[in-house]
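Take a look at the structures listed below.
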Structure P
């Protein structure tokens, strides 16, 4: 890109935008979005055929009926722009409108990916300077969800922070980023099509504090997840303290599900799924759906766990206890029941002796009835010192009611 053009685009980004009066509609993402994303398994190799097959498998596996309705194409679908600046898909995606029609015909929705920068993470065409054109293009195809990934914008237009930067300099840098996200939000609104808007900028500038102001329905709170328990548990635990920023129409996003990927054990997969459900996180599976096993399918489609994630009250869990490898998280539900989750992040089986469940802090009390969600088993009345044995990297999730 020539220096003069770069300067013009940066000036355009810096030009002031009036504060948005358009908060994300509650009807959009009233509960955390659920679906499947192509990146974790296919990365830049994803094709039209892969997306169609994913749609088929979401239906045949029962995942669609469990709530997984978004089929999201991540990076690497983009082709070149023509002389008028109109973006075309590449040869792997010969007809995006036909693909959207196919996905919609399965009772599903189609998502797509772009960047506020000149290039995407995989170095394909981004949307910088073409926000209105691209938004209209997505709407004409029938797109239902946009993931907007910072990438080249952060590495190019925004410069990286330096230790000597003044507070004023950092404010300018972050304003550039916020305005870029606001710009695409306005472009999406102009289309008249309801499109869920997902910010992917890795938690920079405490995005949970301003995401709704730029029209976001969800925003990434962390760097990328990987299919290792250390990474999953770190990301999940980093969400402590963010519950007050989430609710219907706007959600903290700790990244996609790795359930079924890597070498995660059954206990690790259940802990991953259960922790994301407690966090009211978007549930976007990232596995190879053609290799679903009965065990992985049962975890991803566990209706009691999904009901916790999708509870209409929309109250994300708070961590109420942490000592050594044991943590207890809790959240209220719309029916006035409570969910208590006990996680063992350590390397040894843990016997909970002398560890209070902190029922009063949850809004419950001794004598409330407990149901073990993963075991689908009624436990009867519970007390603060009811004992549990939790395997290495395992969890117990209890639904408590009067």
Structure Q
């Protein structure tokens, strides 16, 4: 998207996705970053550590011995009332597991880029979404990025979303490993001053270090109050939807780029549609354009937010569709399809119009998904549009069966 002429100091540059994220972190200038390297995320904290070493940011950079320690350190820092960030991938995210829940339950506005990578075993360093999808119920807001530009923009918006007094939840900004993290793309970066004005100053309501107003953080919380605290956490996630929309509007005003819960591509008259998240959306858009030239009314919905899940927006977007395919780059091993598929079908349960839904699990462990694969999905939907009876619901796209 183009940036309005009246937006000052916009710089166009060619960077990798990891460089774009590190640049956003530099402009945010968090007070504390605790980090441990893991492929394909390592570049982010490596680039950021050079900013610290060169005196370009006044950030306390903590080198820790594991990802569990990294998340523990930023939890402690955030509880003290400062901005704190980290970054991770795959097994590193899994090692953070218990502390992810603590960060969310303690209502700490931590922002963490997650460079999506397959979870072991077998050991694999390439992209799928099994890591962040495994953490989908940990209480973190999840934003997914199609490309380096969106990853950069999502990081900046995530700070405002997390710190909003109606939310106060941590945010994961997800980007596909290697496909986005290591690929060189053009982005339009805002100036440092523009980003600083947008995020503003973080003034927490309470601080663990405020001796005049002492608070307890992470106490023993049994059946007397635990349920109420979980209910408050759920309410915060519900309120996050409105905040995500408000922040998107404000970000559009300074950048010319607007992001909602989802992006509808050629959905106005679509008879068949695919739902996908992450970098595959770019390939799917090319597939849609190709099919449209052949007279096929194909459309695409790209999910940007997975938590909170945009059920209402999806129902509206699919109101005129005759068949829909949900593409999952992770398997839930429920024997009923992937995690995005389950959420979409659940959302459609209350819809006036419930098109038949089909699941295509794809790209596990970095398996390529090409234009022909996505066209194959649309071809299957054409069959379903005519007669969905007897068709297989869950497919493994591109696997050697």
Structure R
């Protein structure tokens, strides 16, 4: 049951409610007025599309909700609908995202601004339904814009911003909003909900330049040989560079309209004079804030750089935020097996070890895989280790006794 509390805001008909994360996402998707929604249930994403199915069935959203037999089919439906000029939405997680992967590449290649919510979950095997980022990371090279959110307000707000970004006539790319499964999808938090009128003003109807219609036949996704394929991939890469400016512009416009800073490429916390900067993505940044507050009270100059947008990778923003810092400690909920931390590897690629702008040390910790709890003590312990001596790669709270033959 929804608990409504008094809003502290006076803008239009906005209200503050206590909603489950999945409910918040569904309600904000409704405010975006999608024409076609298609998805297949999979934990922990199911509540999002369950809510949307009910919203459509109740007549509160004029849209076509298409039930399908798999995530691959759901992605195919929104691809086809997007090609006809419809605003589309889907959601998935884990194995479901991997089943979609073939179609995700097609959606990006066709320049269709589909919006997808990924309720991040570990990838099997072994079977695990809890949260980490390994699923979305598997799609990082598909041509989708990827945004990671810290809390349910950000998750909801980014649904609106995702359409504004992707549907821009100079962008025309799909957007994946990544929210941590269970930690956010099944958690209740206060959410400020804007009025439909305000959202309509911020997000006008989708009017693509080209779309399929019987009256004007076009070809989408035609065969391209070696003489042109590379040019098509280049155009997506070129657009990804433009996306950075669009993401920042959209975040500023959203803040001006709704009064919240919930978008952009990166965010900083207590970073101005920091000698040690913690870097992370998603819900664990909330715990990192508590750690920084404790360390600040002890007189330690520690701060945070939150990576909101992972694709396109915010190279310029991160280079500026991290330059010259004594210690950079990267925490991430994914691993490229055989290499190590994905986020950390990309951060290291930004700096020349001989440059005076390079951080003194960059340490990398894999944390929270398979839903392992991320506690203040876990982060504090890693920070203490990294400040004593740089850590090339390690796993936080690893059960080392199990690995050496213990019970």
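Every number here is computed from the coordinates shown, using simple stated rules; none is lab data. All figures in this text were calculated on a predicted structure; none of them were measured in a lab. Cβ atoms are built from the backbone, for glycine too; each structure is taken alone.
Worth pointing out:
- For FRET efficiency 1/(1 + (r/R0)^6) of positions 324 and 380 (r between Cβ atoms, R0 = 25 Å, to 0.05) computed as 0.55, the structure of P, Q, R it came from: R
- For mean count of other Cβ atoms within 10 Å over residues 196-203 computed as 22.6, the structure of P, Q, R it came from: P
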